[in-house]
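Following this line, the structures themselves.
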Structure P
Amino acid sequence: MAGKPTDSLNRFLIGIDSWPWSATYRIAIGLGIPPVFRALPAERDSIWPFLAAFVGLLVALRVVPLVLRRVLPFSAEAKQVWLERRLLARHHDSYQWQKLFWIGLGLLPYVVTDAGARKGELLVTIVCLIAGGLGLLLWRKDKT
């Protein structure tokens with residue numbers, strides 16, 4: 001019985017990066033970006049602070065799981081699934097790029113409803129939707 005919570009946690013962590021949950025949590029990340037980044041001291045019309053913070057977030061989304069995989073004891077099954085996904089990402093750029101689409105979709109409500117997005121938010125949203133959308137199309141094509 002002591003192994004059950006660990007098994008449940010492993011299944012949850014494997015499943016969260018599977019459809020539709022992977023898209024859902026990336027949309028949630030996109031929804032959370034503007035309120036957090038707007039709390040940072042920067043000019044409203046400056047692109048660079050938002051762009052730098054966004055790139056920092058993307059790096060954190062890669063580094064934090066890497067550190068957690070090394071520090072926390074996960075099952076061999078979870079480690080194998082994550083290894084397969086990392087290898088897939090190395091062979092197909094579209095696997096990584098398609099993730100931006102969902103983040104851009106989460107940013108989109110701020111662009112269309114929030115009295116106009118800041119320039120950095122608008123730029124990142126457009127890039128995420130276009131580049132991520134192309135990645136999504138290529139990924140779906142590569143998968144089939």
Structure Q
Amino acid sequence: MRARLFWFISRTAIFLYRHFPIFGPIPGSVALIRRGAGFLVIQRNDGYGLGLPGGVARPFESAEKALLREVFEETGLTVTSAELKLVFETSLLYPTRTSVFEATVEGEPRGSWEGRVVSVSLEELEHGIMKTQMPVVDYLRSGKNE
């Protein structure tokens with residue numbers, strides 16, 4: 001039931017903001033959390049595929065504070081360190097400005113109403129990531145993250 005509710009809310013909000021972007025690009029933050037040779041991601045319940053843990057910043061919330069809050073809400077993990085690696089804008093689903101952090105976390109991952117936490121390889125990420133986060137895969141493939 002919670003997955004269906006998330007699907008409905010997510011799809012409705014994206015549709016509305018795509019057509020009425022009254023505040024311009026919405027700021028948000030996502031985390032690159034490495035697990036072995038792969039990355040922790042959310043298998044999203046709204047049908048958009050894999051998403052890096054993170055989300056929309058609240059009004060007047062810094063990118064780093066949004067990252068800490070969103071990662072905990074979506075995964076149950078506590079961010080212990082975060083380094084800004086990339087900022088990009090896209091309007092594929094709706095206008096966004098995303099800050100990408102390389103993050104170290106502690107705790108045991110758990111899912112949320114947004115989806116379940118899974119570990120994937122870079123290849124799986126490339127083929128399954130939601131289109132709005134493809135610039136992160138491009139960044140990872142560029143080798144600038146080493």
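Where a number appears in this text, it was derived from the coordinates with a stated rule and is not lab data. Everything numeric in this text was worked out from a predicted model, so none of it was measured. Cβ atoms are built from the backbone, for glycine too; each structure is taken alone.
Annotations
- Once relative contact order in percent (Cα under 8 Å, 6 or more apart) is evaluated on every structure in P, Q, the highest one turns out to be P.
- helix-only ellipticity at 222 nm (-39500 (n - 2.57) for each DSSP H run of 4 or more, over all residues; to 500) from the coordinates reads -10000; which among P, Q: Q
- When Rg/Rh (Cα atoms, Kirkwood Rh), for residues 27-90 alone is calculated for each of structures P, Q, structure P comes out greatest.
- Label whose coordinates, when distance in nm of label points 7 Å out along Cα→Cβ at positions 43 and 83 is calculated, return 3.1 (choices P, Q): Q
- Largest in mean count of other Cβ atoms within 10 Å over residues 75-82 among the labelled structures P, Q is structure Q.
- If Cα extents along the principal axes in Å is computed and equals 40, 34, 31, the structure in P, Q: Q
- When distance in nm of label points 7 Å out along Cα→Cβ at positions 99 and 131 is computed for each of P, Q, the one that comes out at 2.7 is Q.
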